[in-house]
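Chemist: Each structure below appears as structure tokens.
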Structure P
Amino acid sequence: MGVPETNPKIPMLSPSLYDTDFYAWTQEQVTLLRNEQWSQIDLQNLIEEIQSLGKQQRQELRNRLSVLIGHLLKWQYQSGRRSRSWLATLRIQRLDIAELLEDNPSLKPYLEEVLRKAYLKGVELAVGETDLSKRTFPVECPYSLSEIVDYDFYPGEPSKLVDELEQ
């Protein structure tokens, strides 16, 4: 079996800068936009990238919420194993979520929409990082959104770790 012949009437498309050097492509698009060279802008790829940026912000919020919920579950259900590292994770995730929402206020309603998915992932994280079975955790998220993002909310028994870091 030989190599299939190419049709000389169909031009071979060379890979675009978008395909070969994404960073260079972004810089080129910025220059074209600044110089108002509208006809030279790679509109299709630019539209895709802008749309993708919005999705990335939603994904980041969803991921941070999942990690935060997973650590809240660990905090509550494994109180004997609490650590400064767990406390730091809780605090950092809350700060990062607050910053994401400050930078993107239109994402606030998305929190309610994604809570169920984030909870399911949080349970998986807690199961994977503890000796607890999935049945240990409630089917529905036991925390409200306001509790989850509240910097002073720590479920379960009070902890000396929180008090120590406050001093």
Structure Q
Amino acid sequence: MTPLVLAFAVLALLALLALLWSRWPAWLKGLLVLGVSAFYFFAHEQVHGLWGWPSADALPERFVLLAAVIEEPGAKSAGALYVWVNAIEDGRPAAQPRAYRLPYTKDLHALLNEGMKKVRQGVSQMGTSEPRAGRRGFAWLRPGSDEQVVKIRDLPVPQLPEK
């Protein structure tokens, strides 16, 4: 059990005790219930990210492709593309790679297959991602608006200085 889950259990117990045996006004008890409920959803997302599950966040703008797993759509699932990438920050790869979950599309499936073939041949692959152009406004109000345009190409060979 992670310390965050244990901390939430203690917080929930204290909230329950405050609701049952305190003489607080009803509006304050309601605020306590709302606060603990909001903290539950926040803690769930944080714990979910800590346990090594693929992130549903957007891919980094520039990355090195390390691995990909394709889950094709079927009768029971919509399919997904799981990629393991190392973000490129300030021209250098990040210290730790990260797993990402992308919605399934045939074009991206084919692109990742080609990229993985080249990775298996020893040719490192660099990718870029940018948000798909669309309407402006609140993205969370439009499902599917968080799609990205992903491009993958060969990683340039580093140029060594002359001796």
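Chemist: Given that distance in nm of label points 7 Å out along Cα→Cβ at positions 23 and 127, derived from a single structure, equals 6.1, which label among P, Q identifies that structure?
Modeler: On the way: P: 4.1; Q: 6.1.
Here the read-out was taken from Q.
Chemist: When helix-only ellipticity at 222 nm (-39500 (n - 2.57) for each DSSP H run of 4 or more, over all residues; to 500) is calculated, the result is -12500; to which of the structures P, Q does this value belong? Walk me through the intermediate numbers first.
Modeler: Numbers: P: -21000; Q: -12500.
Answer by label: Q.
Chemist: A value of 75, 51, 27 was computed for Cα extents along the principal axes in Å; which of P, Q is the source structure? Write down the numbers at each step before the final one.
Modeler: On the way: P: 75, 51, 27; Q: 77, 46, 33.
Value 75, 51, 27 for Cα extents along the principal axes in Å corresponds to P out of P, Q.
Chemist: Any idea which of P, Q comes out highest on relative contact order in percent (Cα under 8 Å, 6 or more apart)? Numbers along the way, then the final one.
Modeler: Values: P: 25; Q: 18.
Going through P, Q one by one, relative contact order in percent (Cα under 8 Å, 6 or more apart) is largest in P.
None of the figures in this text is laboratory data; all of them are computed from the coordinates on show. A quick note: this is a predicted structure, and the numbers were derived from the prediction, not measured. Cβ atoms are built from the backbone, for glycine too; each structure is taken alone.
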